[in-house]
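Chemist: Dropping the structures in below, format is structure tokens.
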Structure 1
Amino acid sequence: MFSIITHNKNKYMEIKKFIPALRMVEMEYPEIQADTLEEVVMFALQYLRPRIEGNYIIDDSGLFIDALNGFPGVYSAYVFKTIGNDGILRLLRGVENRSATFKTVIGLHYQGENFLFTGICRGSIIYEMRGNNGFGYDPIFVPEGFTRTFAEMSTSEKNAVSHRGNAIKKMVEFLKERDAI
């Protein structure tokens, strides 16, 4: 049995498609201010170790916009809460270079050890929001090779190409090699 520690039901549902026996645990834990997603996730794994029994998963994601020197990056959740997609679109008003990278780092605490799995998805920020699926920055991000935003894709379509989907696939492969799932 694996638990995911999150308040985000969308993240839970995306990962549950790969690990059906996954259960969601809503629990607060500190998210440190750090330079990388890896540092944030490792700190959280260590913090949760004495508080959660068994195997557990956490993740952190960021949207890194090239024209904004990687902003919002590790501050993506805070930026989304404060200025949202409208604010990002305002920051990019008049900017031609709309390229961006979504990155997810999944932390897995498995049999007493911590492991990290990283997934990225290159794409671009469009000029106006489109779509009703997904969450967060999904309505403004179009992955490379596509014309639709993540918010215009089904969960399975998004998982096939997304940053989180790529990280999940690496973690699932790791767990299958150990006959854990």
Structure 2
Amino acid sequence: MPFAQIQYSDIHFDRQVQEMCVSPSFKCPFYGHSWSCPPNSPYLEKALSTYTDFYLIYSMFDLESYIKKEKERTGRSEFFIKNTFLLTKTFESNELEKEYAKFLTQYNKDYKKRLLLYDGTCKYCKIQNAGACTFDSGDPCRFPQEKRYSMEAIGIEVIQTVRDLKDKLHIEYPSNKYSYRFGLACFK
């Protein structure tokens, strides 16, 4: 199962990460349109320090094989296939959610509180077939106890965190072969 127990000290925080969601050159389409994304997400470095157990959860997709098959099937360039995959398929994938489900069935320690963090915007409503996030409609979050902040949205520098942990995770990162999605399960 793709996860590794890590320490709070392994997590890199930086307030500027939240600002990466909106800049003069890029604006994430979820910025200001989700209960779990900036500017609606808090900076949680201090709050996370109160948790005791941390697990980096990840899913991996064989991007190299996918690109090869798509090139043969469509004749499109690797650049086009890779960018289309990254912009569409990763947002639609439930693989990280499946890895969380497997992990949570095996996690047998008692805890008072948990916080599950994802990559990108919260997809919990979609996973539950409840529709889109209610933020734009002005309705409250349907699942406030299950809301999935992204790690970046709360100030975690995911790339640096993963790079420093790649030996512990036993993965090649960054990788040209695999596409990874990362989450963080926190317990106290």
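Chemist: Compute percent of Cα pairs over 20 Å apart, for residues 4-67 alone for each of 1, 2 and report the one that scores greatest.
Modeler: Checked 1, 2; max of percent of Cα pairs over 20 Å apart, for residues 4-67 alone sits with 2.
Chemist: Identify which of structures 1, 2 gives the largest calculated value of relative contact order in percent (Cα under 8 Å, 6 or more apart).
Modeler: Ranking 1, 2 on relative contact order in percent (Cα under 8 Å, 6 or more apart), first place is 2.
The numbers here are math on the coordinates, done by the rules we state, and not lab data. Since we're looking at a predicted model, the values are computed, not measured.
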